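In C-alpha cells below, several structures.
Nothing in this text is a laboratory measurement; each read-out follows from the coordinates by a stated rule. Everything numeric in this text was worked out from a predicted model, so none of it was measured. Cβ atoms are built from the backbone, for glycine too; each structure is taken alone.
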Structure 1
Amino acid sequence: MTRGGSWRNRNVLVLGLVSFFTDAATEMAIPLLPFYLTTVLGAGALTLGWIEGMADAVASLLKLVSGRWSDRIDRRRPFILAGYGLSSLIRPFLGATSSAGHVLLVRLIDRTGKGLRNSPRDALIARSVDEGERAAAFGLNRALDHAGAVLGPLVAAGFLFWVSQDVRVLFWLTAIPGAMALALLIWGVREVDDRPAAPPTPLPPETKQAPQLWRFLLPLGLFTLGNASDVFLLLKAGGEQASITTLPLLWMGLHIVKSLSSIPGGRLADRIGRRRTIAAGWVFYAAVYAGFAFADTPREIAALFVVYGLYHGLTEGAERALVADLAPARGQGTAFGWYHLTLGLLSLAASLLFGGLWDAFGSHVAFLTSAGLALIAALSMAALASTSAKAQPG
C-alpha cells in the first residue's frame, strides 16, 4: 500500500473495525468492573484507582517502546497484530479472578497488548492518509472504537437482564468479539510502503525532532493529571443507587455520543486548527466535571454521562492529528509513544489522586479538583494556539 490517501481508505476502515470489535469486548466487562471490585471482591475506590492507573501506566511505557521500535524497523503491522492478539486472549480471564490482585494481573496483561499496538497503529493511520485529513481519519477510528463501546454494554445489559447476573460468565464471553477483531486484522491491514531507496539514517534524538511537540505535551500533561479513569463516573452512578443493569446502559449512552461526535470533531479540527479544538474540548470537560461534583440524582448523572461524550469527540482525533503534524515523517511512532506515555503515566497519578480525594473528602472534591486542572490546561492550550506561528500545524 502506498503512502497517503482518503481518510476513508482500507487501512483506516479496517483498523476502525478492529477497534470496534476490540472495544465491544472490553466494554462488555469494564462498566461492571467497579461493581465487581467493590461488591463482589470488597475493594474500594483507591484500589480501583491503583488497578486502572497501573494498567494505563504499563501500557503507556510500552507505547513508547513499540513506537520507537516500529520507527526503527519501519514496520507497524507486527506490533498491531501482537498487541490485539494478546489483549483478546487474556481479557476473558477476568472470569477466573477471585481477588483484586487477580484483576490487576489480567488488566496489566490486557494493557500490555494495548501498549504494543497503539503507537504503531496511530503511526500507520497517519501514514495512510493525506496530512489535511488526518484528524478526520483519527476521528473515524475513534468513532468506530466508541461504536464498539456502545455494542459491548448493550450486550452486557441484555445478558444480565435476560440470561444471568453472573458477571464472570459475561467476562468469558468477551472472547467472541476479540476473535473477530483478530481475524479482521490478519485479513485486512497492510503496511504502507514509505521506505527510501537508500538505507535510512538513524533517527535524531526526540528533543531535536519536534520542539513544538514538547510544548503541546506540557498542557496535555496538566490536563491528564486531572483526567482520572472514566470508571469513576460509574462509581459515582453506583453510589447514587443506579442498578447493575443501568450501569452498562449509562456506559453505552456515553459511547454513543463519543461515536457520533468523533468524526465531526475531527473534521472541525482539520478546518479551524487542532489546538483550538482541543482547548474547547478541555473547557467543556471542566464544565461537565463541575456538574458531576454537584449532581446527586440518577437523572442528573445520566444527563452528564451523555453530554460528557462530546469532550472525547472534540479532543481525541485532534490530539492525535496534532502529534502526527508535529512529528517528522520517520519519527511518528516515537512521537505517538511520547504522547501515550504522557497520558498513561499521568493517568496513574490522576487515578490515585482522584481515588484518594474521593475516599478522604468525598466525590465532590475529587470532581472539582479535576475540573480546575482541566480549565488551567485549556487556558495554556489556548495561549499556545494564539501565539503559535501561522506556518505551524494546528
Structure 2
Amino acid sequence: MLTNLSGCDFTSKEELESRIGKLRQKMEENDISFAVILQNVDMFYFAGTVQKGVLVIPLDKDPILFIERNVDRAAVETSLEITPIKRDKDVKDILMDRGILRGRGGMELDVVPVTVFERWKALLGFENFTDIWPLIRDLRIVKSPFELVQVKKSGEICAHVFEKARDVVRVGMREVDISAILEGEGRKFGHQGFLRMRGLNQEMMNIYITHGRSGTIPSSGDVPIAGAGVTHAIAQGPSLNRVEKGVPVLIDYGGGYNGYISDETRVFVAGELKERFITAYEVAREIVQDATVYGKEGMDGTEIYNRAESMAKKAKLKDYFMGYGAGKVGFIGHGIGLEINELPVITPRHHIILEEGMVFAFEPKFIFPGEGAVGIEVDFIVRKKELERVTPTPIDIVYV
C-alpha cells in the first residue's frame, strides 16, 4: 500500500471543496456550465494531486477526477473520488451519461496548447469553450490559512539557505560553485527541487547568483536581474564569474515547499563595499521598511510602487531603479503561490486593491551598468493593518 513518503501535508477535503465551490460561483457569474482542468498546477490546486488525468468541474454536479496514471498514488494524495480511465477518450462517454456536455465549457486557454485544445474539442465532440484562467487566477490571488502555512514553510527554507550562505561566499569562488552548494543545502532542508512559472517559454531556476557585471546584463525575461548563465542556450542564472573583493554578490533564492513558493534576495560582500552601493542599498532598505509600515489591506498597489519610486528619485537613483535603460522592468512586486508569477503585481499601472491573504515578493533593486547591482527582496503577506514578513531573516548586507 502506498503511503505519504514526502511528509508534506495533503490538501484536506474541506479545503478542496471550498476552492471548487468558489470556482463554481465564478462559473455561474460567467455563464460557464463546466470546467475542464488539465494543467498540473490547477489540478493540484483543485484536486490535490498531479497524477496524469483531467478534472472536470460541473456547475451543478459533483466534480469528476479522471486518473489515467497513477491511480493508486492519486488515491493517497487526494480526497476527491477518483474515476479511473485507461485513456482520455474514455472521458466523453462518462460526461455524456451524466449530462455535463452542455452550455458553455471552460478550459485554461492561457496555457493549453492549440493542438491539445483542438484534440479535446474533437474528443468530447464539444466546441463551445471559453478561457477559464481569469477566474482561476482571481480565485488563487487570496491564500487560505492552509496555503499561508505552506508559504511560511517555504520561507523557512529561504532563511536556512541565506544563513548557510554566510559560510559559502568567498573571494575566488565562481557563481556556479556558490549556487551548487546552496542548492544542495536547500534540498537537504526540504526544497521541492524546482519552481513553477506560468506561461509560454517562462523558465525559472530556484537560485540566481550574480556578482558585478553579471548582475547588470539585461535579459529577455521580465526581471530586473537575471544573470549571465553558463550558456546562451539558457541565458540566465549563475555564471562562471568569480567573486572579487568589494563587489556585491546578490543571492536571489526561491524556496519551494509542498508546491508553494517563496522568493527573497540578500546581498553578500567580501571586503569593503563602494559608497555608491551602500547608498543604494540603504534606499532599498528604506523602501522595504516604508512598505512594511504603510502597506495594508485596502491599499492600491500603485501607491506602494509610487512611494518606492519617489524615494529612489529623491536619492537621485531613479535611472538605476529596477534596471537600467532597456533592462528596466515596470514592477517592484509580484504575487507568489503555486507559481512565481501570480497576482498581485505591484506596478504604477495595475490598480490592484490589496486584500488580506494576498502574498507577494517585494524587490527594490538598483542596477549600475558595468559595475554591479544591489537590492533586497522580501515576501509579504497582506494583513488588515500591515504587511507581514514571511521570513524573519535580517535584510542587512552580509559581510563575509
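The maximum of relative contact order in percent (Cα under 8 Å, 6 or more apart) over structures 1, 2, that is, the highest value, falls on 1.
Each of 1, 2 could give distance in nm of label points 7 Å out along Cα→Cβ at positions 135 and 327, but the derived value 1.9 comes from 1.
Using the calculated result 11.5 for mean projected area of the Cα convex hull in nm², for residues 119-262 alone, pick out the matching structure from 1, 2.
Answer for the origin of the read-out: 2.
Upon calculation of mean count of other Cβ atoms within 10 Å over residues 255-262 from the atomic coordinates, which of the structures 1, 2 produces 25.9? Here the read-out was taken from 2. Taking volume of the Cα convex hull per residue in Å³ as the criterion, the top structure among 1, 2 is 2, with the largest value.
Computing helix-only ellipticity at 222 nm (-39500 (n - 2.57) for each DSSP H run of 4 or more, over all residues; to 500) across structures 1, 2 gives -26000 for structure 1.
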